[in-house]
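Before anything else, here is the set of structures, which you'll find just below.
Every number in this text was worked out from the coordinates using simple rules, so none of it is lab data. All figures in this text were calculated on a predicted structure; none of them were measured in a lab. Cβ atoms are built from the backbone, for glycine too; each structure is taken alone.
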Structure I
Amino acid sequence: MTVTNCRSCDDPIVWVVTENGKRMPVDAEPVRVRAGFTLDEPIGDAPPLARWKRSDDRAEQLYVSHFSTCPQAREWRS
């Protein structure tokens with residue numbers, strides 16, 4: 001996985017593709033949350049596929065959309 005930095009807040013992110021084919025940034029480090037994304041291993045240079053998941057396992061770590069954690073996310077919405 002290629003880790004880059006958010007152009008707004010400079011936090012580390014990973015660009016993924018959702019099951020709907022949309023590109024989305026996720027925080028580079030997974031965290032313990034009840035709902036988030038699992039990432040499939042990327043094939044070649046393609047971004048990882050992100051799959052939405054709800055979890056009752058409090059030990060499971062999932063990736064979170066950077067849109068929900070970036071302090072400047074509001075500036076990117078139109």
Structure II
Amino acid sequence: MAKPSPRDMALARQARLAGAVMAVAIVAWVVLGWMGREFGWDPRYAFLIDFAALAGFAWALIVTFRIWRQGKRDQ
């Protein structure tokens with residue numbers, strides 16, 4: 001089996017980072033949403049939490065798309 005190139009390793013590292021961001025975003029979104037309901041936070045904080053989660057998902061989607069394009073370019 002061939003040793004992965006440094007470029008492949010960099011793409012794998014970026015993919016792991018995007019996956020970690022998605023996982024943290026969903027867990028934080030659920031936990032903070034629950035805390036907001038439980039403690040009666042102002043509804044504007046719910047919007048802030050939602051937008052922060054959307055920003056994390058958007059970033060991860062962009063990174064994933066870039067990884068996919070780079071993989072197609074290398075083939």
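Of note:
- If P(r) over Cα pairs in 5 Å bins from 0, in percent is computed and equals 3, 15, 19, 17, 12, 10, 9, 6, 5, 3, 1, 0, the structure in I, II: II
- Entry that produces -500 once helix-only ellipticity at 222 nm (-39500 (n - 2.57) for each DSSP H run of 4 or more, over all residues; to 500) is calculated, selected from I, II: I
- Structure with the greatest value (metric mean count of other Cβ atoms within 10 Å over residues 32-39, set I, II): I
- Comparison of I, II - label where relative contact order in percent (Cα under 8 Å, 6 or more apart) is highest: II
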